[in-house]
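Below: a set of structures, written as structure tokens.
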Structure 1
Amino acid sequence: MANIGLITTSFGKGVQALKNIDKYEKILNFEGTVFKRTDLPLPYNEKNDYYLQIAPDLFLGPSGGLDDYVNHSCDPNSGIVFKSDAIELIAIKQIRKNEEIFFDYSTTMDNFGWKMMCCCNTAKCRKFVDDFLNIPMNLQFYYIGQGIVPDYLMKKVQ
């Protein structure tokens, strides 16, 4: 597993690489209690967004670990892989030492009915974090090619 650490960013906390991380290298496991959609805290907003969608109506709650602090980017350097025994964050690009680690939150969102304004400020910023099926088709296919789209979303992609 990659060496990573907690950092303070202009938006709060984040996770950075403490060494170079190779493409497809495992960065961390996502852990936490599983919640049904109906059990999520309301109102659901950016301030309490520590829930990761893992199935159409299931979410992984906060673990208290570094996985709670991986931020979103519309131009991510990592992505989530759903394995039979773990939910892993892997590098989808080479990540340099001291670089912040990001994934695209939209890669797990399905019919969630929640949108978040994006402030990633990358050249590829979509301005909103939204359901996977609402992001551009070419980006959907890019993420599929990287192996970071869960089965519950793959079933919906045409």
Structure 2
Amino acid sequence: MYPASESDPDHLKDQLTDFIKGRVCLLGIGNRYWRDDGVGSYLAEAMESCQGLDAIDAGFIPENHLETVVRKDPNSILMVDATDFGAEPGQARLLYPDKVAYSGISTHAGSLRMLAKYLHARSQASVALLAIQPADTSAGEGLSPVVTNTLENLVDTLKALCCCS
């Protein structure tokens, strides 16, 4: 994965700044009934009013929304999901498809790597995964405090980068 210094919020902001180009589509992935697993869906919902990107809440079946993403004709596709990448809870990292395993890191049926490859092939857009380390994926609603804090910081960062009102 990445060296520890890359979990630094300023480094993540720099990575997002480098990644986000042109029309952006944010694909939020997650199941809100498994606590932190819903963080991608919550982020998509929080970004819906943003004029600078298209936000799609794909829930826990992202493969049902791939053609909707393609029709948005994005230059950059940012998939967002709670992902166990062995970091401290609440840490967020930008991962590229070649760094994402074929299975085992997400709770969702489709491999995120396969989804990213499909989206790139269909749209020619740059695709990355904004992975957020969950603290609690037990049954229930609502995010853990640490992941809530990460969500709030990501909303602020993405709004600043995408010139949202």
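Some notes on this structure:
- Among candidates 1, 2, the computation of relative contact order in percent (Cα under 8 Å, 6 or more apart) that gave 30 used structure 2.
- At a computed -10000 (helix-only ellipticity at 222 nm (-39500 (n - 2.57) for each DSSP H run of 4 or more, over all residues; to 500)), which of 1, 2: 2
- Structure responsible for 1.8, with distance in nm of label points 7 Å out along Cα→Cβ at positions 24 and 96 calculated and labels 1, 2 on offer: 2
- Structures 1, 2 were shown, and volume of the Cα convex hull per residue in Å³ at 98 was computed from 2.
- Parent structure of the calculated result 3.5, given that distance in nm of label points 7 Å out along Cα→Cβ at positions 8 and 56 is the read-out and 1, 2 the choices: 2
- Comparing FRET efficiency 1/(1 + (r/R0)^6) of positions 32 and 144 (r between Cβ atoms, R0 = 25 Å, to 0.05) across structures 1, 2, the highest value is found for 2.
- Entry that produces 3.1 once distance in nm of label points 7 Å out along Cα→Cβ at positions 72 and 88 is calculated, selected from 1, 2: 2
Laboratory data are not the source of any read-out in this text; all were calculated from the coordinates shown. The structure displayed is predicted, hence computed values, not measured ones. Cβ atoms are built from the backbone, for glycine too; each structure is taken alone.
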